[in-house]
Structure I
Amino acid sequence: MRYMSSRYYKTGAVIVAGGLSYRMKDFKPLMKIGDKTVIETAISNFLSLGAGKIVVVTGFRAIDIENKLRGYDIKIVRNENYGITQMFDSVCIGLKELNNAVDRTFVTPADSPFVQQLTLKKMIEEMKDGKLDIVQPAYEGKAGHPLLLSSDAIELMIKHDGAMGMQGAISKTEKFGKLCFADPGVVMDADNITDYFKLLEYNMQKSCPSVELCEKIQEYFKLPDNIKSHCNKVAHVALDLCGMLSEKGISLNQGVVVAAGMLHDIAKGNSLHAKLGAVWLNDMGYDEIAKIVDEHMELKIIPDTPTEKEVVYLADKMVKGDKIVSIDERFSDKEKLYNHDENIIKTIKKRKEQAIKLFSMINN
């Protein structure tokens, strides 16, 4: 069953799949990425968002796409003149289906399937105050997909004479904004076979960000230097703990440990920062990292054998600022600060006991 979020019900999506795929020498929309085709992966992004209306515009091999997408809660329309028209013409065919039916709509080619949920949500938030009619995501300064159009921008596109395609229409409004994200997916597509191989590689690795991408995520969320230093030190200590466990025959995913260590405090300064950080990371597609961040303040249980989650938890309790300290020293300031509050002291005591137990499990 499809989950429909009322929050995004008035948001639409136009996915253009009408081209001939000349440069690819294969039909891009129906090429496989994991257990789905490229176009199914693109559609899934907007279904996950809870978009109320999704339109796929076909052309070349329309029947093949229509057969593949049977059962999806979407509308499919054809550009019958796909052989002699441009991508912009297919975009307008899709937009006409949504005109006056949505408050805003995403527009993307079918071969750009990996935009993060966080990116989509932040683009919508940026448009809600009415200052922008068109929002485009970017990564490392490079513009990408999808575009987000307001209802006014939909009208603008439909009425445009086609000169210079989408860029020509965009140039007619001053209410255009480019937003930078820590989301490599917005600039990835399948123009040629090399690009397709990069999509396959990204799909295999996208659940765990690299160190370089973790640094970009830290920058995106504007972590102060002292918090970055703390997070990076926690990642370092967590790696050392992995080494100790490895000597005991317990092998952990060091990539996950490093990423969770570097990102555990990305929402620091916000209320319930562990929960909020987990929500952000989950929306970025880093589900396993999110689960670790969600419990980095306090564990629900301690298993018989430590996992990546417990290693990051303990590492955080061994680092004060960017210095390695004893567990007693790590908790001493809070114990003094809240010694008058029985409930808070009880929580601090529980977290300290969890850290001591884990330290003993790993070091003995």
Structure II
Amino acid sequence: MPLSFDPPPKNVCLLRLSAIGDTCHAAATLRTLKEAWPQARFTWIIGTLEARLMTAILPEIEFITFDKRAMIAEFLRLRRLLAARRFDLLLDLQLSIRASLVSMLVSSTVKLGFDRARARELQWLFTNAQIEPAASEHVLDSFLGFARACGVEPGAPSWDINLPPDALEYANALIQGDRPTMVISPCSSHPARNWSAKRYAAVAEHAANVHGLRVILAGGRSEEERRTGEMIAKAAAAPIANQIGKDTLPEMLGLLARATVLLSPDSGPVHMATMVGCPVIGLYAATRSARAGPYYSRRWCVDRYDDAARMVFGKPAGQIPWTEKIERPGVMDLIDVEAVCRKLDELLAKPK
């Protein structure tokens, strides 16, 4: 039975600390509830990195940041900050002991979490209400289950983002006019999900030579991303603009809003692109595109998860747990350049 809120709650707290992709999913759930409860005040407890993106695109939301690098100090700070606060509803969208401990600092009449089967890391001990059980769902659909549990039937996920001016300026400086552009964000924070630089370079050449696309590399400031970007640019026999480490998260979002297509493994940018309507060619073998792929671009993903399951476990994907990650060396090599180029050809051939 859905929770009954009559009148609607006045103060709602959302708890999702990380990661970038999951906060993008959480933002869709937040938007659904904001539309249903326009008078409610929403507060989001979020990680410091993720807040850099979400505060830029959701200025009407109150954000309280949590820096997991300073655990004890942050718990003490949050306890002081939340001591006098009272909420009608807490949406606990994160399955981790850290997040559950944070949830103990939130005084709320209702603490809504995942159903017992999905409430990993003992989350069920910290909540007093649960969403309906479901199996084999996309992560975004599981988050929308929180809205449904509150008696709000969600429609198709949407974000309707107003990009900040500096993000638009950054994108317009790189994508001048209407020239079709492919953005490649080559790295995940999980190295076993990454594809080889040589293969990215081959797809970049195909994109430039066959389709006349401008190719831009985008990503963060880690040494792995910097090194991968340099290797792609060096290996490709086509001009590439290497912007890795040169933008902010809002600026990257602006770039994706102007791009024709994004090529990326399972990473935060695939979900950022989804928020702004950029089609994504996702590279999936270590994880399932059906569970964690770009929500509206799963048809364009190259998915070799089943092949990876057979290679590593000796059984098809349907016989291993839905949430299993096959982050093993070599699984991403199951994705070949030709398959990715075919997806790009099909995407660009579809009617506008």
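Here helix-only ellipticity at 222 nm (-39500 (n - 2.57) for each DSSP H run of 4 or more, over all residues; to 500) has been calculated and equals -15000, so which of I, II was it run on?
Numbers: I: -15000; II: -12000.
The value was obtained from structure I.
Which of I, II yields 0.20 for FRET efficiency 1/(1 + (r/R0)^6) of positions 31 and 127 (r between Cβ atoms, R0 = 25 Å, to 0.05), as computed?
Details: I: 0.20; II: 0.65.
Label of the originating structure: I.
With FRET efficiency 1/(1 + (r/R0)^6) of positions 15 and 271 (r between Cβ atoms, R0 = 41 Å, to 0.05) coming out at 0.65, pick the structure among I, II it was computed from. Could the numbers behind the result be given before it?
On the way: I: 0.65; II: 1.00.
Working through the options, I get structure I.
If you rank structures I, II by mean count of other Cβ atoms within 10 Å over residues 151-158, which sits at the top with the largest value?
I
Computing mean projected area of the Cα convex hull in nm² for each of I, II, which one ends up highest? Don't skip to the answer; put the middle values down first.
Values: I: 21.1; II: 18.0.
Max of mean projected area of the Cα convex hull in nm²: I.
Can you spot which of I, II the value 2.0 was calculated from, given it is distance in nm of label points 7 Å out along Cα→Cβ at positions 47 and 295? Before the final figure, lay out each step's value.
Working: I: 3.0; II: 2.0.
Derived from II, not from the others.
Figure out for me which of the structures I, II the number 21, 15, 10 belongs to, where semi-axes √(5λ) of the Cα gyration tensor in Å, for residues 111-174 alone was derived from the coordinates. Write down the numbers at each step before the final one.
Values: I: 21, 15, 10; II: 34, 14, 12.
Traced to structure I.
Every number here is computed from the coordinates shown, using simple stated rules; none is lab data. The shown structure was predicted, so the numbers you read here are calculated from the model rather than taken from an experiment. Cβ atoms are built from the backbone, for glycine too; each structure is taken alone.
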